[in-house]
Structure 1
Amino acid sequence: MATKSGKYWVTWANTNAKNSTNIDDLDTTFKTNVKAFKKALEDAGAKIVISTTKRSKKRAYLFHWSWKISQGKCKPTDAPKMVGVDIEWDHGDIAKSKAGALEMVNGFGLAVPPKSINAPSLTSNHIDGKAIDMTITWAGKIKVKKKDGKEAEVTYFPNANNNLILHAVGDSYSVKKLKTDAPHWSHNGR
């Protein structure tokens, strides 16, 4: 029998469909690029907290549908079944279904509007090890070396989506910013 959406699924996913936070789990080329970008940022005085590198397909499924249902972007019955994830999205009442999905969104710590206007992807670059979610902070301005060795002066913005100079530094390392999801960087900007 299927278990209704809610906090249970956060605990289940943390045991059965874990996210990695280890850079070494990334695709070989992307891992090299991320390590170089991260080193340049840290050498300049930035602090980096990594929340996700590689993600399982099951976790991506739970992220995607809990986000869409909780945000009213689809009906609970729109979510297809997934082998190995015996979840019931439809609680028989739209408010209860949205509440169960929101418990999951909150439990997973997913970014919602205004920080992210996109549902987590079912085909995320995270699944292939070609994306990283990281929060980058510092005070004031820092000088960060681009891959070519030239320095860029980067002012701190609370929302990384708006920091175009930081994006350009990442681009120089082939670590590209998804500008609609504050912590998300990938090999192709998606």
Structure 2
Amino acid sequence: MGTVTIGVSIAVPEPHGSLLQQRRAGFGDAAAHGIPTHVTLLPPTEVEASELPAIQAHLAEVAAAGRPFAMRLSGTGTFRPLSPVVFVQVVDGAEACARLQKRVRDTSGPLARELQFPYHPHVTVAHGIDDEAMNRAYEELADYRAEWACVGFALYEQGPDGVWRKLREFTFGSAAVPPQAGPVERGTIPSR
């Protein structure tokens, strides 16, 4: 069967996901249209295709034990000079994302792995492009705000064409949706 490259992430819902994907493409990031807008829980990981059923069973258990939480994005950040990335910050829901990614990568599960960098939940809006475009992404999205209730996550596979496609969604076990964070105009980029 061979190996496949998978990832686990929280999708940024519409209209926010498409807006940030379009902005990412507009900054010149050629990979933008092949990567759905997301918060990573498990970075790209190569696994044996035959392990996918066990991986999906593990993720279903993680989801069943989870419950919805509020997510809020606000402002930009960067990993430069360590890594050529500009991102929109996760300001509400970061702790819940950190706990969730730890359960996904549980040392007793099929996705146990060490991370290259310490976990920091974020939404990438520019990666590996020239400095001027990175600076533009950082400045133009500095006032970006969005919020939603996170009710689950998904497993993705990267195709031979480099495009990430959703294999399966995993909804949290609890049906209760938390109240949204304070009043803010959702998914807007205020004019300067």
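Every number in this text was worked out from the coordinates using simple rules, so none of it is lab data. Fair warning: this is a prediction, and the values are worked out from it, not measured in the lab. Cβ atoms are built from the backbone, for glycine too; each structure is taken alone.
Thinking of 1, 2, which structure, once log10 I(q)/I(0) by the Debye sum over Cα atoms at q = 0.12, 0.15, 0.17, 0.19 Å⁻¹ is computed, gives back -0.60, -0.86, -1.03, -1.20? The read-out comes from structure 1. Computing distance in nm of label points 7 Å out along Cα→Cβ at positions 53 and 149 gives 3.5 for which of 1, 2? Value 3.5 for distance in nm of label points 7 Å out along Cα→Cβ at positions 53 and 149 corresponds to 2 out of 1, 2.
Match the computed value -7500 of helix-only ellipticity at 222 nm (-39500 (n - 2.57) for each DSSP H run of 4 or more, over all residues; to 500) to one of the structures 1, 2, and report its label.
On the way: 1: -10500; 2: -7500.
For helix-only ellipticity at 222 nm (-39500 (n - 2.57) for each DSSP H run of 4 or more, over all residues; to 500), the value -7500 is produced by structure 2.
Of the structures labelled 1, 2, one was used to calculate distance in nm of label points 7 Å out along Cα→Cβ at positions 5 and 141, giving 2.0. Name it. Comparing all candidates, it corresponds to 2. Taking distance in nm of label points 7 Å out along Cα→Cβ at positions 101 and 165 as the measure, the highest value among 1, 2 is held by 1.
Starting from the value 0.65: which structure in 1, 2 was FRET efficiency 1/(1 + (r/R0)^6) of positions 77 and 173 (r between Cβ atoms, R0 = 35 Å, to 0.05) calculated from? Don't skip to the answer; put the middle values down first.
Details: 1: 0.20; 2: 0.65.
Structure 2 accounts for this read-out.
Calculating relative contact order in percent (Cα under 8 Å, 6 or more apart) for structures 1, 2 picks out 2 as the one with the greatest value. Taking distance in nm of label points 7 Å out along Cα→Cβ at positions 93 and 109 as the criterion, the highest value among 1, 2 goes to 1.
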